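Taken together, the values in this text are just the output of simple stated rules run on the coordinates, not laboratory data. Only a predicted model underlies this, so the values are computations on that prediction, with no experimental measurement involved. Cβ atoms are built from the backbone, for glycine too; each structure is taken alone.
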Structure 1
Amino acid sequence: MENIIRQIETRLNYAFTDKNYLIRALTHSSYANENKKKRMKNNERLEFLGDSVLGLVISEYLYNNNINLEEGQLTKIRAKIVCESSLGEASRALNIGEYMYFGRGEELTGGRERTSILSDAFEAIVAAMYLDGGIEVVRKFVLDHMNEIIENATQGRLFADYKTQLQEEIQVKKGNRIRYEIFKEEGPDHSKLFFTHVKLNDDIIGIGSGRSKKESEQEAAKEGLKRLLNNEN
C-alpha cells in the first residue's frame, strides 16, 4: 500500500500529511463492502464534499477570468467543466483508476475504466486534498490538471455530454434519426450492468456499457461520435 500511495502522490504532485485521506479517496464502495473486517471507509462522503469544493474553485476562476460573461453563461460553462465526462477525462489523465481499491465484482466488470467511478474518484481526491492541505492546495491541483478542459469549455469547444454533441452532429443532415437501445443486462439488481447501442437511422454506430442506463448511453454516444468524426476526416 505504501508503494501505491507514493506513486499516486507523485502523479498528483502532492504529499499528504494524513495518508488516510488519500486511501479513503481511492476506496470504492465495492472494496469496503467486501472487506468489512478491515473497516475501511469508502470514498462516497469525500465525493460529496469534493463536488462542492471543485464547484467553488471553478466558479471563482471563471468569475475572475471572464468578466464580460453574464451569470447564465458562466453557469453553462461551469456545468461543462464539472460534468461526469470531463472529470472522468481528468481522472484518466492521472491514471487514478490504476490505483483504486475495488471489490472483485467491480474489478471484473471494468470498474477501473468506468467514467462515473473515475469522475467520483476525482471529486473524492479534491476533497481529500482540501481536508489535508486547504483550498490553496486544491486550487493549484485543479487549475494545473484541468486547464485544458477549462480552456475548451470557455472557448465553446467542450460539450456537456456526448449525447448532446452526437445529437448536434447528426442534425447537420435533415432526416437523420438517432435512437438508443438497451440490448443486454447483466448482474444482480443491486449491481446491474447495462449494455446500450446507439443507432443512426438503421445503423449501429456505437456500443457502450455502464452501471446505469444513462451511463451506458453516454458511453455508446462517445463511441458513435468518435466514429462519425473519424469518417469525416
Structure 2
Amino acid sequence: MCGRFVSTTTSEDLAAHFDARPVGTELRPRFNVAPGSEVWTVVADDATPNGRVLRPMRWGLVPSWAKDASVGQRMINARVETLGERPAYRRAFESRRCLVPADGFYEWEAVGPKRKQPWYFSAPSGSPLCFAGLFERWNDPSGQRPEPLESVTIVTTPADAIVGPIHDRMPLMLDAGVWDTWLDTEIPGPAALSSIHGTSVEPALVRWAVTPAVGNPRNDRPDLIEPFDTGAAPDTLW
C-alpha cells in the first residue's frame, strides 16, 4: 500500500513537469502527506484537446453513491488487480483516471513484534514521481456540502526489487510515455491498463531508512526524509 508520501515541488514546477494548466488553491510543501489531505492531481483538460490540468483533490476516494465522505478514509489505495471489480473503483477506472505527483513515498518494514522501521523511496534524480490514480466527484446527499467533493485514490501494484524487501505493495508508477494513455477518457480502463502494462515503471528507485517520527502525521518537517541510523535508539513513533 501507500499510506504516506512527500509533496514539496511547487505547483509552478509541477505544471511545467506535467505540461499542465494549474487551477485551484496552492498547496503548501508537505513532508508527511497523510490520508484526508489535499494532494495534487493531474487530469485530462476537457476544454483543451490533449491538454492536462493540475488541481488539488482530497486523498481518499469517496464513491458517488456514498452516504457520507468518511468512507474515503478507507479508500486511499486501489489494488491494480481488482480495479474493474470493486464497486468503489469500477466507474472511475473506466473514465476518471488521473496522475498523482509525489517527490517520494514511505513504506514500513516489520523489524520486530512491536516495531516497524520506515523507509523513504524516491527517484535517483530527485525528480517528481508519477503515481497512477483514480478520482471521483461526490455530491453530499444531505446538502451540507454545497460543492462537489473531488477525491482520489492511488493505484498500487506488487512491489519491485527495491521496495519488495520492505513491503509487498507499492504505488503503480507511470513514466511520461504513458501519461496520455492513462488519462484518455476515450480508452476503456482495461484497455488503458493493458497498454501500459510492462512499460509503466520509471527508472529504479533509491531507498534509505528514515526516522520513525514519520509515523505521526502531525510531524511534517524536512528532516523526516533524511537518512536515519537504524542502530540508534528509536524515535517516538506516535
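Things worth noting here:
- For 2.2 (distance in nm of label points 7 Å out along Cα→Cβ at positions 86 and 214, calculated) the corresponding structure among 1, 2: 2
- Given 140 for volume of the Cα convex hull per residue in Å³, for residues 70-205 alone, calculated: source structure among 1, 2: 2
- When mean count of other Cβ atoms within 10 Å over residues 54-61 is computed for each of 1, 2, the one that comes out at 22.9 is 2.
- Source structure (of 1, 2) for FRET efficiency 1/(1 + (r/R0)^6) of positions 46 and 102 (r between Cβ atoms, R0 = 25 Å, to 0.05), computed value 0.55: 2
- Test item: relative contact order in percent (Cα under 8 Å, 6 or more apart) calculated as 17, pick one of 1, 2: 1
- Comparison of 1, 2 by Kirkwood radius over Cα pairs in Å - largest value held by: 1
- Given -3500 for helix-only ellipticity at 222 nm (-39500 (n - 2.57) for each DSSP H run of 4 or more, over all residues; to 500), calculated: source structure among 1, 2: 2
- Top of 1, 2 by Kirkwood radius over Cα pairs in Å, for residues 38-125 alone, largest first: 2
- At a computed 70 (percent of Cα pairs over 16 Å apart, for residues 118-189 alone), which of 1, 2: 1
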